[in-house]
Structure I
Amino acid sequence: MSAQLDMLPRYRRITAADLDAVVAIEEAVYPHPWTRGNFADSLAAGYHCWTAECGGEIAGYTVVAIAAGEAHLLNLSVAARCQRRGLGRELLNFVLKLARDYGAAKILLEARPSNAAALALYSSAGFSRIGVRRGYYPAGGAREDAIVLERSLQDRDS
């Protein structure tokens, strides 16, 4: 069981000035991280790109595309120093509210089968497995499937 955060996160939109810090976290927590270009493209596309700050530092971030009554969670990451303290769940709850506020009736995402922590978080938040994308993720010299998860955003408290 994870301990509660010492401080509640403060959310704000990611700006170009945040990209170095966001990319540094991304590179530290993933073997196949998004590039600076992926984040810049997300900003340029108008996706919902947000940081979660604790103690004045970026502790996590998320990227969500919302259109046509549907949200697609593209990235949700927490700095290694802040993991196992409830920030991932707080950030996910922020995303669910954001998607609802922008009219999404459901939210989808992909997760690696090897990412047990993410799968446990999403399962505990009411996501259900709806499919598999074969060879979706890079994995060394091979590819790893993605588990596709979905959750309704209608009539939910969180």
Structure II
Amino acid sequence: MAKKRDDDDLRRLKAEFPDVHDALLAGRIPSPRKALVLAGLKPERSRLEKLKKSWAKATDGERDAFLAWLGATGALPESAAGSRPEGSRPEEAPIASGRYLLPAAIREIRATMARRKITPEDVMNEMGFASDGRALARALNWNASLRLAVIAALERWLRENAGGAV
């Protein structure tokens, strides 16, 4: 059914908007949907509509991971994120998105370092990296990327140093 509708839309585009159709065929417009939007034959989808469609297609595991990420970034209200102190990160939540630390993880790392009165260099040494701590300091202060091995070690380090543990 969608195939017939797409064919009808493209025929209409060719008949009513030949310049847009030619630009689509020439590759100046990246997709048929974008061409139809430019011609005014289809409405532009909002971010919310795109999010809803992606949510509907996601698996349960992907939805759980997304909700955990939202909670870790502080994007969820307190009632939705669960009952935990403001700005804290749930134990099972990821600390990074790719190679970049999430804001809640940065706050937790800084709080742990302040509580224990240690520097980024000390943290790197405790995790087994013979580094001077500059990479971790850059990640904490300027949102620089970290090696994935450092992120994995930081997750373990945070679990071991959670709360008042030393």
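Between structures I, II, the greatest calculated value of distance in nm of label points 7 Å out along Cα→Cβ at positions 28 and 44 is seen in I. With relative contact order in percent (Cα under 8 Å, 6 or more apart) computed over the structures I, II, the top value is the one for I, the highest of the group.
Comparing mean count of other Cβ atoms within 10 Å over residues 52-59 across structures I, II, which is largest? Greatest value across I, II: structure I. Of the structures labelled I, II, one was used to calculate helix-only ellipticity at 222 nm (-39500 (n - 2.57) for each DSSP H run of 4 or more, over all residues; to 500), giving -8500. Name it. Only one of I, II returns -8500 for helix-only ellipticity at 222 nm (-39500 (n - 2.57) for each DSSP H run of 4 or more, over all residues; to 500), namely I. Source structure of the calculated read-out (FRET efficiency 1/(1 + (r/R0)^6) of positions 20 and 116 (r between Cβ atoms, R0 = 41 Å, to 0.05), 0.10) within I, II: II. Of the structures labelled I, II, which one yields 1.22 when Rg/Rh (Cα atoms, Kirkwood Rh) is computed from its coordinates? It must be structure II, since only it matches.
Every number here is computed from the coordinates shown, using simple stated rules; none is lab data. Quick caveat, the model's predicted, so the values are computed rather than measured. Cβ atoms are built from the backbone, for glycine too; each structure is taken alone.
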